[in-house]
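Derivation of every value follows stated rules applied to the coordinates shown; laboratory data play no part. Everything numeric here is computed off the predicted structure, so don't read it as measured data. Cβ atoms are built from the backbone, for glycine too; each structure is taken alone.
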Structure P
Amino acid sequence: MRPILIGLALVWFAGSVAAGAQAVRDDTRTAPSFDAALAAAKELPRLHSLLVSRDGTFVLERYFNGTSAARPANVKSVAKSVISALVGIAVDRGLIKDVDTPIASYFPELTKDKRKATITVEDLLTMRSGLESTSNRNYGAWVLSRNWVQFALGRPLVGEPGETMDYSTGNTHLLSAILTKVTRTTTWQFANETLARPLGFSLARWARDPQGIYFGGNDMLLTPRQMVAFGELYLREGRIEGKQILPERWIEQSWVGRGRSSFSGQMYGYGWWIRDIAGRRAYYAWGFGGQYIFVIPELELVVVTTSSPTVAEDRRSHRVTLFDLVEDLIVAPIAARSGS
């Protein structure tokens, strides 16, 4: 157990889990206890929800600090994974030819710059556009600009397109602008038609830029159960009730690491982060402040957390503690019970 998971209750429960680990392995019919996870979760003042689904069945669903199942969460950059799914659907429908399509097809002004003219849809999906980031220190100037698309396109190239990953929400906002062009509707409407409604819910409206383009990659609103439904779609290889909603091949491509983040050290695919958690390969959508959708196919597992998205000094320690909680107190016991 990691020292960062503190609290007397947690220490007691962690000891119980360790003492009973062999019994759990011996009786695979017994579901693992999540008492330790819940004890730790109750000590996190920023945590709003913790949900665990195995093979489509909820085995844990708890809400904290005054939140409820009906309350939508600002999932922050989890939205990047949703935008990726929408691009996959657009490619499958022939609205976007393929991921190798140069984005100059949609933004002709880029043809004036030979290097920028080589940026592809895949480069945006993988954060390898080479454009100076609009995130971190540049974020404020970007979202206060009069035209977010032109601001992002106008950033200088700090690397060659298709090479180094540099995290930037401007990349996924450009994808939202492309979706708006090729679908001849809004990203919100396209998302509802092709993704949310087949999954059984309606997607709430979220923020738009000054030109009315829905924010690509931030400030999307989802309830925790809707987040689980999205994760389950990937777990089920893009199918729901026998209908293929998202191409299976797109999911496979999304989960191939194509660049490594300089700030997290983790691999990144098409809008999804990739790493091992408790010895099992995991793919996860990650939003600022502790918004997560973890998908672990080997365990038929989806884990969702939501947290306060406010900027505060404890946000980084909360994120680290929350990640450790999921790994040590949820995934590890389930992996131990699986016996493989």
Structure Q
Amino acid sequence: MNDFECSLNEARELVEIIIKTNTAVMLTAPPGVGKSSMVFQIAKKMGIDVLDIRLAQHDPIDLKGIPNISTDNQGNEVTKWLIPDFLPKSGEGILFLDELTCAAPAVQNAALQLVLDRKLNDYVLPPGWKIVAAGNTAEHGAFVSRLSNPMKNRMAHINITPYWSEVKEYFIENAIRNEVVSFLDWRPELLFNMPKTEESAFPTPRTWEKFSEILNVAYGAETKINGGKSLKLANTIIGQGAAIEFSSFIDIYVNIKPGEIIDDGKIPTYNDSEIAVKFASCGAVSQYFLEKKSLKENHIKNFIAFVENLEPEFQVKVMKNMNWLKNKKHYKACLDHASESFHRLNANLTKVII
């Protein structure tokens, strides 16, 4: 693909601008990165509805409607097209033509007039409705029908690639398991990895989110998991390669004792080679500290000591978790009890994070 690529946040901003001109937008991205979710988020922000039409499930006649013979004012028989009942008749919203590239060419051709002229035969799309389409390409392993040049030329095109920094923010805000977030902090390249073989399961933001839900059912939301059982579960949803690495990371994660750090003040030291242990510790300690409903002064000072003992790269990760969770109680408590050196650290890291 030679078109420029942008992040989900950049794509969201572009869509919000472009649809105000009633220009149709085409979103192209790998499967499972959040195209559909982004469209619904935009609609929610604008206070409008989304009509989700999966074109791959339709025939051309579903869009054009059925011809019906009627009589005009002069008594002549004429053909009128009956309007499909699923198309909007009034109001405002986003007409979301999902899986456009998976639709048969005849269906794409039927949709061309809707994209070009905002109408189909006698049907006219109400002015308050915007058109957004989405799809994959053959590069993403999808069975696709290429868009015709006339169709392409009627749309603005946005090609999306997933970035861990943005997905992490979404994961934290939506309570994705801390083990998953900590692992992907360590191995962000496994956030999305298209299979090169016939493997059925592979990692995407969507499958990592589903995997977190599966772990919650298997272990409970607040119970530590073990590598052996998680390996079998992971194989089913994120694929064997990512599953093996996640399982190995969990064997490290479960041996982290954040209570000894926060409650007892046993601040660990790490060798330069213990990269995975550092990532696991950052996640486990941050989570344990943020789950403290009753903060004591020693909890806060021990947490600060843990952060100050880390290299800058890992200090940023811990502070990002503090900021992104919007947990003002714990964050403010740290600043209230912090030393001058920690305040300098916070000021410097805030510039990096923001």
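Starting from the value -15000: which structure in P, Q was helix-only ellipticity at 222 nm (-39500 (n - 2.57) for each DSSP H run of 4 or more, over all residues; to 500) calculated from? Clearly, the read-out refers to Q. Given a value of 0.95 for FRET efficiency 1/(1 + (r/R0)^6) of positions 176 and 224 (r between Cβ atoms, R0 = 25 Å, to 0.05), calculated from one of P, Q, which structure does it belong to? Answer by label: Q.
I have 4.9 for distance in nm of label points 7 Å out along Cα→Cβ at positions 64 and 184, calculated from one of the structures P, Q. Which structure is it? Here the read-out was taken from P.
Structures P, Q were compared on distance in nm of label points 7 Å out along Cα→Cβ at positions 136 and 296, and the highest value belongs to Q.
Which one of P, Q has P(r) over Cα pairs in 5 Å bins from 0, in percent, for residues 120-167 alone, as calculated from the coordinates, equal to 5, 24, 30, 25, 13, 3?
Going through each structure in turn, the value belongs to P.
Suppose P(r) over Cα pairs in 20 Å bins from 0, in percent works out to 25, 44, 24, 6, 1; of P, Q, which structure was it derived from? Traced to structure Q.
Which of the displayed structures (P, Q) returns the greatest value of distance in nm of label points 7 Å out along Cα→Cβ at positions 72 and 88 on calculation? Working shown, then result.
Values: P: 2.3; Q: 3.2.
Top value of distance in nm of label points 7 Å out along Cα→Cβ at positions 72 and 88 goes to structure Q.
Here relative contact order in percent (Cα under 8 Å, 6 or more apart) was derived from just one of the structures P, Q, and that gives 15; the source is Q.
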